[in-house]
Structure P
Amino acid sequence: MKTISEFFQLFWDKQLHYSSDEILRELEWDDFVKVVSMMNIKSCGTKIEHRVLEKNGWGKVRGHSAHGDGTKPDGAVVEIKSSIISPLDGSKVTFRGIRPHHNILEHYFVLIDLRDYKGNPVTNVFRLSKEDINHEKDERNVLRPYNMKKADREKNIFSELGTSFKKGDLERWIKQYSVEIDL
């Protein structure tokens, strides 16, 4: 039986090997997800974003723009968010940094479910228009400001939103917003 130190070394040896963009680019989606799911949350999200842009032939927004991640061939600005549900207790759908006040026509949410880690990941992709985002914020209260006191949220119309799924919301999103894109 391996010691924790041996597992730790093996884990990082594999992470360092598979973290190169060239190697990640060659992996099938399920293997790609298994590798990036072990990265820190910012790296994981960035790797997924870059892959979605590349696989779909969408351009990357130049610089450190706070106004979208990519552009479609027709010029539409898109934002890509990702969330991984892990096998750990308390893991849930968490999309953050949604900015309805920006000029983003479509938001793509990539949800990866790894709860059955012995099998393959289950991936759902949701496309929400600007109107859908506002509906989920104003009517459904699924998207709402986070990390702010209620009084501050009410004063700040430029708050970033995050998900707060209640029972049935995920199933509704699967039925209402699911799309197929290249991964």
Structure Q
Amino acid sequence: MSAAATTRLVPYLARVARILIAIVALGLLLLFLQLNFGLFDAQIAQALSLVEKADQKLSDEAVAGISIGSLLLAFGLCVAPLLSRRIHARGFVTSLWRGVISAFVFFLSTALYEYAARANRFYLVLAILGVILVTSVVVEALALAGREEHIVSFRTEITASIASGLLFGIIMKLFQFGIEVAKARIPVHGP
């Protein structure tokens, strides 16, 4: 790490640490007051009621199985960075679309793989080869459809996104498997 990077990073991390310590201290103080004196019972009940009403309203107004709350969250996460001066808007939009494309390719490849995995091992091997081939063709076609000066960076970013998505999927499957194994080995005592 360069000296310039260190001079930027260390003060930033120190500020983050100070803010987190202050938030934790304030949270612990408020928790102590609530647990010992119940000072915030009315406010907590009101907040829980508001959250429950909002959740019910947003769940009722679902669009194709996606709640309005999820749509608003996604919209906010896509628009908020564009309002920041610390983010290059054009680069953000480019990366966002590349992420959507890589997620779509990842979704298709995962669906094909899971379909073949249910059939038999021969189809699974064919599916793996097919996923590699289809992914390569789609990535190359999308890269060539863009600007010539961005072909290599687009190809690199999309391929890395797909690979990281697959790796994350494997890690999640291993994590879920670990939880299932732990559940099977830990005795559960009923009431």
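The greatest value of distance in nm of label points 7 Å out along Cα→Cβ at positions 23 and 111 among structures P, Q is that of Q. Tell me which of P, Q gives 154 when you compute volume of the Cα convex hull per residue in Å³. Label of the source structure: P. Using the calculated result -30500 for helix-only ellipticity at 222 nm (-39500 (n - 2.57) for each DSSP H run of 4 or more, over all residues; to 500), pick out the matching structure from P, Q. That value comes from structure Q.
Suppose you compute relative contact order in percent (Cα under 8 Å, 6 or more apart) for every structure in P, Q: which one lands on 13? Each step should come with its number before you reach the end.
Values: P: 17; Q: 13.
Comparing all candidates, it corresponds to Q.
Each of structures P, Q was scored by distance in nm of label points 7 Å out along Cα→Cβ at positions 55 and 95; the highest score is held by Q. Taking FRET efficiency 1/(1 + (r/R0)^6) of positions 39 and 159 (r between Cβ atoms, R0 = 35 Å, to 0.05) as the criterion, the highest value among P, Q goes to P.
Work out the source of 4.0 here, i.e. which of P, Q gives that when distance in nm of label points 7 Å out along Cα→Cβ at positions 79 and 127 is computed.
Numbers: P: 1.8; Q: 4.0.
Of the structures listed, the value fits Q.
Bear in mind that the values in this text are calculations on the coordinates, not laboratory data. Since this is a predicted model, take the numbers as computed values, not measurements. Cβ atoms are built from the backbone, for glycine too; each structure is taken alone.
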